[in-house]
1. Quick check: 30 is what I get for relative contact order in percent (Cα under 8 Å, 6 or more apart), calculated from one of 1, 2, 3. Which structure matches?
2. For the read-out helix-only ellipticity at 222 nm (-39500 (n - 2.57) for each DSSP H run of 4 or more, over all residues; to 500), a value of -5000 was computed from one structure; give its label from 1, 2, 3.
3. If semi-axes √(5λ) of the Cα gyration tensor in Å is computed to be 40, 31, 22, which of 1, 2, 3 is the source?
4. Work out the source of 17.1 here, i.e. which of 1, 2, 3 gives that when Kirkwood radius over Cα pairs in Å, for residues 172-251 alone is computed.
Structure 1
Amino acid sequence: MTDETIFQDKKAAYYTLGCKLNFSETSTIGQLMNERGVRPVRRGEMADFCIINTCSVTEVADKKCRQAIHKLVKQHPGAYVVVVGCYAQLKPETVAQIEGVDLVLGAEEKGRLMEMVEKLVKNVPKHATEQSVGQFVTSKFKDIHTFSPSCSRGDRTRYFLKVQDGCDYFCTYCTIPFARGKSRNGSIASLVEQAERVASEGGKEIVITGVNIGDFGKTTGESFLDLIKALDGVMGVDRYRISSLEPDLLSDELIAYVAHSRAFMPHFHIPLQSGSDEVLKLMHRRYGSALFAHKVMTIKTLMPDAFIGVDVMVGTRGETPECFEQTYEFLKSLPVTQLHVFSYSERPGTQALKIDYVVDPKEKHCRSQRLLDLSEQKIREFYLSHVGQEASVLVERAKTGDVMHGFTENYIRVEMDRNNALDNEIVRVRMEGMSADGSSLRAEIK
């Protein structure tokens, strides 16, 4: 088999679990395979390659990864099955033993995916009736140093620009540093170049992604604020959104810059995890509730209409009923917009397992539901407070139905009558009442 025929006229199926960063990286893998002659598989076709990008943030995520692998192996008998991502890094032996899996690549190795797959195909001819070889290639987390760039277009209108990878924080509940390695990043010059390429392709919005993006600069001696300023100067990109920033890395200077920037939207996502200072200490978080409240109020002072999403975890070890009530009341008192609620999941090897107090699963569910109800109340109030106002919306093409959607600068989802000519266009609208399903505001194009 020659190098030219390994990938030529072949088809690949892709499956991604987890965060936006994973989706961005899968898209980049797809672009690399497409450049070698591999096109995405169509409905009803058999793939020659199956690429599964996994997540391992919770035990449920691990289970979903195994289910996804089994599903693709069954759907595409005879395909080479390659598994990458966090679950592949943390449990490579387990993944390699799943029937049908041919290759498992860790965080350091996935950047060499094309090279590794080419080697696999050359050395291990495969047919539907043959058993998989189940080999894996991973590095220890301390040896993960490579930054693999990724800038990809999502399913609709926005692009995702990976600026950073890995984490040095080692919170007691988290396995991400072990799955992703040390904090590392691309250079500002290389990232600006990628943003300029997005502009040349007609992209209007970029979401800045990474694992701990506020820690940007560890490998290049630069700063996240410097990156923001440089990207703001890329003409043609009209909108940037920052995916998530740790409270201790969200400087007042950065908030002030976003408030007056050309293209950075008044939209923040800040992980809180707990409103109890006692629990935050048990988690080894690097801030207290007072700092978090200060960041929220600083944003709202400079950008009163800003959307603020908050990550909060319930049922962690050490979260007594009193600690949870502190979290609930703290979040209730803050002018945040939406809560992303996660239930704590035991992860082998984490320091949290040394904490004695364990929350009952039923109680964990009850706490989660209370916060979800609070979140629904907050986002509805936020939406209704904008009824009657005008805003600019980046329109997304509708796949089906008579309506299309888009987001305002401050991330309010709006619903408009369908007009495909407006796809990927920024239009001025007047926001009306809630939509029929309650997920957005009805809007009339001005």
Structure 2
Amino acid sequence: MKKNLLLTLSIIIIFLILIFFNLDNLRSYLKSNLPGSYKLTIKKIIFGQNYLDEVSYFRKLGYNVRKFPDTQFFELGIKKYKINDITDSAESHYNLIKGISAPKTKLFLATDEENLIVTSSTGQLRFIKDLKFQNIIKIQSNLSEIKDIEVMDTLIFEDTMYVSLKAEKNKEKNCDYFNVYAANFGKDPKKLSFKNIYKNNFCAKNNYGGRLHNGNFKNEKGIYITTGATESEQSFAQDPQSMLGKVIFLNLKSLQSTIISLGHRNPQGLEIHDDKIVATEHGPYGGDEINLIIEGKNYGWPVVSHGDTYEFEKFDSEERKNLQNYNLKKNHKTNNFRDPIYSFVPSIGISQIIHLPNNFSKYWQNNYLVTSLNGGSIFRLTFDRDLKKLISKERIYLLRRMRDIIYLENFKTIVLSIEGKPGEVWLLKSPA
């Protein structure tokens, strides 16, 4: 009885002290000086045993996981900048499927190797010279004149800026057109005049993908483009006459397009390193993929996936027991499709992928970085030499949605675009 009374009085005194004194100093003092049994009892009274068991479970689950900006080998240097004057917002594909309304500002990144260009989903352009965020310059352009615009990616290649976007919405049919626009980009741009260089003439209800990367195909310069095929239009991913659900090459001289690969659902990331094309792709309910893109290969959507349709998520445990088969086949190779290098189950909300040059850190050599949206993490990956197998994976939790990532080699800096209200740009540097 006396022990319980003493404990109760101790808790009351602690709360009174909390009201009047510096919380951080007091918390540190109590942590160092209170007996362990007192600490545990206080936690049980305040939070309950179930909560403590849950905390213990997740701490063990995340064994050896570092708290950002700390990573397995070092602590990243980080600077965060809010882009306050861009206020437009849009829904994510995931939210549209789920029927959730949580619009956020989407920002896309491009660089001319010395400067950073940030573009919003409605085509607002900002120029950050030499990564000096104290003076963000507005770029005027005719993108604002395009009807029902939604930007999907940006790229600067040989003094030209390219923008992929969907536009010209047919509200009656609830569809729009996928386009690529280009504008001459000088060293100090103040006004850009974009012209259409590619248009998919099919009015699609689900225009996704849209990632751009410069490259070569059959000794011709051009840009690689990803397109998606989801929901009601998923069958077009297997149609060799359709441009939906494909990786496409656009010849910049002739402006003719060529289908490189097919069978893609929603390829959100694209990287080319040592002439190897790597794409990241949203799966459905599970099964986000990293794919080595090879000309003429079929990647299986919507026949095969290591995830399944969103209908599977709705079944309770009893209904799943009675299912005879998955909705989607699970083995790419035995069904004559190309296997992914790696598939995330559960999904991470995969977005962009980049190859990180070795000058970033002596500890991060031959690394790829993959960002995620709902997964709120950067994945640091290494592959075998032929990009056929994942060798290692470190998950770095940021707990923020990352739409885009680029590397500025001149500054040895990783640049992230963070979705939010407002959107943000984060700069990451290595200490070694």
Structure 3
Amino acid sequence: MTLRDAGLFALVALLIIGTGFIQSWNTALLILNMGLISAIMALGVNMQWGYAGLFNVGIMGFVALGGLATVLVSMPPTGDAWAAGGLRVIVALLLGAATIVAAILAQTRMAPGRNRTLATLGILVLGFFIYRYVFDPAVVAIEKVNPAGTGYLGGLGLPVILAWPVGGLLAAGAAWIIGKTALGLRSDYLAIATLGIAEIVVIMMKNEDWLSRGVKNVVGLPRPVPYEIDLQNDPGFVDRATGLGFDPVIASSLYVKLGYSVLFALFLIAILILAQLALNSPWGRMMRAIRDNEVAAEAMGKDVTARHLQIFILGSAICGMAGAMMTTLDGQLTPSAYQPLRYTFLIWVMVIVGGSGNNFGSVLGGFLVWFLWVQVEPMGLALMNLITAGMADGSWLKEHLLESAAHMRLLTMGLVLLLVLRFSPRGLIPER
């Protein structure tokens, strides 16, 4: 890392610290925590695009799968729902998987021709109706169990940190399915496949109440750090906070956010170290050679499709883990909150602004772009208040300008992206 690169990181650190002094330390720590998670997402996308040139526009889907893993792992099981239809749902899912396997076997074992086509269609149609016959009544029974409070199967009741690697596994599984289908074809097929799968994942989470409560949301997720109320009721913590001159309520909130910061920072450092080791290894040089010239790499005996699948799975797994971390920080799963603007476009802006192909650039972009995403709107409102200070109250122009402050966020993201592409097209910390 050069002196210039260190200066850029120091600038972002000063922006976050300045937020603590000017606004509040709670706001600064919230920006820090989401910046850490965003940097991890950007690292995952950078592995796919910066290492191998894979264009993934379905980041939102992998992040959402990570959030779903948090519910499936950490929430306690709903006993009544399992008794009402849990076993039948498991049987139905196994029947669906068996149907797909049988169809694949029919395609691979039978000779090409009309009989194979009819057999495959027959297996799929019959299996679908059997699956729905078992699945639908079970789902209805589960969702009738206290729908206002539960109405879903719940999870395994395990420590929430275990959900982070599980989120990576779910995202990796989805990436394997997409990669086996789309990799090896033109790059636009991968973009279409990832975009479509991401929307399917979010729609499924919104509508399958038995799995994730749908739009009713899952609240009260367990924490890897203490609860504020428990700290406030701890005489030892109250005495320490008072002795340092802090209000116990504010101190408890800062303590919890600092706990998240330490966990996320350790995770980011581990991912960054591994990513750097991989990038500078023979494997990393091979991936960049494939990215730069697939034909030449294939001529040297490299299996381009297999390597693309490998890096696609790794990058998606990192995004899935980041999604599980974000849901843990939020304390709830809100499927309707997964929007492409936030969880695909913004992550791409982080990678491009920071520097595609450079892991430190992706981390820098994650922190800088997230800081701007959070702070531009209040700064824009303050600017509009200053501009319209001399205008008469009730003026249409004044009202229009004040209402337009909400759009400063999108305007600023576009402006930052244009400026970086114009004056530093390889990013703030370009690939070396």
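Just so you know, all these numbers are worked out from the coordinates, no wet-lab data involved. In this text, all values refer to a predicted model and were calculated from it rather than measured experimentally.
1. Values: 1: 9; 2: 13; 3: 30.
Answer for the origin of the read-out: 3.
2. 2
3. On the way: 1: 36, 29, 22; 2: 43, 28, 22; 3: 40, 31, 22.
Source structure for this number: 3.
4. Working: 1: 13.6; 2: 14.1; 3: 17.1.
It traces back to 3.
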